[in-house]
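Q: As structure tokens, here come the structures.
Please treat every number below as a calculation from the coordinates, not as lab data. Everything numeric in this text was worked out from a predicted model, so none of it was measured. Cβ atoms are built from the backbone, for glycine too; each structure is taken alone.
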Structure P
Amino acid sequence: MPDLRQTRRKIKTALAVLVAVDIVAVAVLFSPLVGSTESRRQELNQLWSELQSKTQQVKPLTNLDKKVIAANRQITDFYKKRFPSQESQILTQFGKLAAANGVTIAQAKYKVKASDVGRLDLVEMQADLSGNYVSLAKFINALERDDMFFLISDIALAGEAKGPIKLQMKLETYLKAGA
């Protein structure tokens with residue numbers, strides 16, 4: 001006759017092993033490590049697209065230290081080239097442009113306004129000019145395209161039936177502060 005105690009112990013051991021296998025199977029089923037191949041592929045594609053997006057966002061920041069140095073150099077060159085350090089340079093350049101385009105300067109006045117902020121002082125100019133229409137148009141174009149920074153704020157034309165056209169112009173430029 002078989003021993004019931006031994007059989008009962010074997011059955012309990014088998015049941016314990018089966019319960020342990022069931023627990024491991026449930027843990028694997030709910031584990032984030034295991035998923036369908038398709039879900040893992042989708043997650044990989046999503047992460048790849050996020051990486052590409054983030055890479056594009058930080059791309060302008062590459063070599064930022066070199067870009068800052070280049071920008072500082074460009075700003076310095078801009079200030080040297082576009083803003084005079086002496087008042088006489090403004091009038092000389094204005095006169096050169098007028099002469100080169102066949103425009104006569106009847107009168108020119110300027111006023112320097114000191115600035116509390118920044119490295120530039122505002123220079124307001126008023127000029128009475130005369131010449132034919134084409135030469136005045138070329139002068140205005142040359143003034144706007146000149147390396148020195150001129151901002152035309154107001155123009156008034158007056159003319160007679162015969163004779164040159166008279167032009168009253170208000171403009172602004174800037175002078176390096178403390179010059």
Structure Q
Amino acid sequence: MNARDQHAANLLGASALLVTGIVRDAVHETVGAGGALGEALIAIKDQPGRTADWLGGVLRISQPGTAHLVRRLVEQGWVVRESHGRARPLRLTPEGERVAVAALEARQAALGRLVGRLSGEQRKQLAAIAAELLGPEARDDVRLAQLCRLCDRASCPRCPVYEGWRETTRSSD
């Protein structure tokens with residue numbers, strides 16, 4: 001890797017940390033708790049009816065960590081665990097839905113302030129670059145959910161991650 005490529009990679013890494021911190025802070029302030037609570041709420045909002053095992057895979061946390069997280073979500077009154085045989089699908093309560101929507105709004109506002117520093121042309125370039133980086137990463141449905149676990153799907157009607165996943169599943173048929 002030449003010096004210019006190293007510089008670009010280094011700036012990408014620093015930018016990733018900046019964005020991660022901004023999103024984490026916005027969601028934390030809204031949810032009132034750190035850790036994976038906000039991510040879990042948004043993931044469940046996006047894909048209701050999934051199990052705790054699925055949630056743990058998406059958030060990349062252990063089974064005991066997932067059990068503790070789900071217990072906290074239930075205790076907060078944000079999630080209910082339905083009973084369908086051995087499967088225990090997770091669904092948001094009305095209060096959980098409200099908190100998840102508020103967290104997404106806070107995330108979007110924080111990212112909007114950051115992207116607002118860019119010109120219209122730079123925003124267009126950023127979207128194209130992000131699509132190129134993200135699309136090929138969606139190798140399966142869990143990876144798709146991992147990458148989009150904090151996304152506001154309504155603001156990304158042509159999601160490059162989803163399109164990458166569709167392309168991967170089409171080519172593996």
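Q: Which one of P, Q has distance in nm of label points 7 Å out along Cα→Cβ at positions 28 and 108, as calculated from the coordinates, equal to 2.4? Present the calculation step by step, with values, prior to reporting the outcome.
A: Working: P: 9.1; Q: 2.4.
It must be structure Q, since only it matches.
Q: I would also like to ask the following. Any idea which of P, Q comes out highest on distance in nm of label points 7 Å out along Cα→Cβ at positions 76 and 92? Intermediate values should be presented prior to the final figure.
A: Working: P: 2.4; Q: 1.1.
Looking at the calculated values, the largest one is P.
Q: A follow-up question, please. Compute distance in nm of label points 7 Å out along Cα→Cβ at positions 12 and 164 for each of P, Q and report the one that scores greatest.
A: Details: P: 12.3; Q: 1.0.
Result for distance in nm of label points 7 Å out along Cα→Cβ at positions 12 and 164 over P, Q: largest is P.
Q: Right, next: Which of P, Q yields 5.6 for distance in nm of label points 7 Å out along Cα→Cβ at positions 52 and 84, as computed? It would help to have the intermediate numbers written out before the result.
A: Working: P: 5.6; Q: 1.7.
Answer by label: P.
Q: Match the computed value 8, 20, 14, 10, 8, 7, 7, 6, 6, 5, 4, 3, 2, 0, 0 of P(r) over Cα pairs in 10 Å bins from 0, in percent to one of the structures P, Q, and report its label. Write out the running numbers ahead of the final one.
A: Values: P: 8, 20, 14, 10, 8, 7, 7, 6, 6, 5, 4, 3, 2, 0, 0; Q: 9, 33, 35, 18, 4, 1.
Of the structures listed, the value fits P.
Q: Next question, about the same structure. Here relative contact order in percent (Cα under 8 Å, 6 or more apart) was calculated and came to 20; which of the structures P, Q was it taken from? Can you show the working numbers first?
A: Numbers: P: 20; Q: 23.
Computing relative contact order in percent (Cα under 8 Å, 6 or more apart) on every structure in P, Q gives 20 only for P.
Q: Ranked by distance in nm of label points 7 Å out along Cα→Cβ at positions 20 and 148, which of P, Q sits at the highest value? Intermediate results must be reported in sequence, preceding the final value.
A: Working: P: 9.6; Q: 2.2.
Structure P comes out on top.
Q: Identify the structure, out of P, Q, from whose coordinates helix-only ellipticity at 222 nm (-39500 (n - 2.57) for each DSSP H run of 4 or more, over all residues; to 500) was calculated to give -22000. It would help to have the intermediate numbers written out before the result.
A: Numbers: P: -18000; Q: -22000.
The read-out comes from structure Q.
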